[in-house]
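Structures incoming, each one as structure tokens.
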Structure I
Amino acid sequence: MRRLIKNDQMISVSYSLRGDAEAVYKAGNNKKMLEMAKGWAKQANEWFPHFSNEAVYAGLLYKTGEKQKAIKLMEKASKDPILKNALEMQKLIIANVAQMKKGEAPKYLWNTK
């Protein structure tokens with residue numbers, strides 16, 4: 001039971017880190033802030049691997065110059081089985097892959113909010 005409670009807490013912390021990292025992504029191109037947010041997104045994804053965490057981490061990798069790594073991770077995010085029930089999100093993530101391959105940073109990473 002304790003492991004389940006701890007896991008729930010890690011999911012919550014993971015989503016909080018993802019949200020903060022995504023806010024930095026959307027805020028602009030301050031390299032120092034983007035690097036810090038990239039660390040948050042990486043940690044969020046390590047604690048709770050999920051397509052949304054992967055998409056945010058991929059976006060930050062892209063904006064910090066790790067474009068090929070970003071594309072691979074965004075492709076991985078697009079194949080998460082959870083997305084079978086969220087086709088609009090999956091379409092957005094697939095479109096992000098194409099956009100990154102064209103040399104453009106996506107506006108939205110995993111949802112349009």
Structure II
Amino acid sequence: MHCEYFVNENGIDYDFGFICKNGSILCKVNPGLEEVSIKHISFHKNSTDGKTLIELVTQKAVEMNYKYLSALVIGDSKLVNLYKREGFEVISEMIYLYDKENKTRNLKKRL
């Protein structure tokens with residue numbers, strides 16, 4: 001599968017990302033925490049691009065000598081399960097009083 005790597009020159013919201021046929025991912029580098037944080041991921045639910053995008057970010061983070069990947073997921077349990085299949089662990093979970101349907105989960109993966 002062909003995916004393109006790109007760098008955001010201003011680095012305000014994200015530093016780099018990948019675009020594939022059916023999806024994209026944006027990441028922010030956090031040197032103080034030794035991690036790359038996944039800020040946004042989107043892909044067609046019936047494609048394998050989600051897995052591919054996470055694998056590409058994992059490879060890039062290793063090349064950059066970072067120790068962790070992190071992600072924040074609000075509500076989407078299918079996305080949480082995808083991250084878990086890719087080796088992420090839920091490190092915290094919050095349920096808000098006004099919206100008990102959607103949990104917010106912090107996930108982290110050691111590289």
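Here, each number is a calculation from the coordinates, and none is a lab measurement. What you see is a predicted model, and the numbers here were worked out from it, not measured in a lab. Cβ atoms are built from the backbone, for glycine too; each structure is taken alone.
Cα Rg over 2.2 N^0.38 Å, for residues 62-101 alone computed as 1.16: which structure among I, II?
Source structure for this number: I.
Just checking, which of I, II has the largest value of distance in nm of label points 7 Å out along Cα→Cβ at positions 14 and 46?
Comparing I, II, the top value of distance in nm of label points 7 Å out along Cα→Cβ at positions 14 and 46 belongs to II.
Suppose you compute helix-only ellipticity at 222 nm (-39500 (n - 2.57) for each DSSP H run of 4 or more, over all residues; to 500) for every structure in I, II: which one lands on -6500?
II
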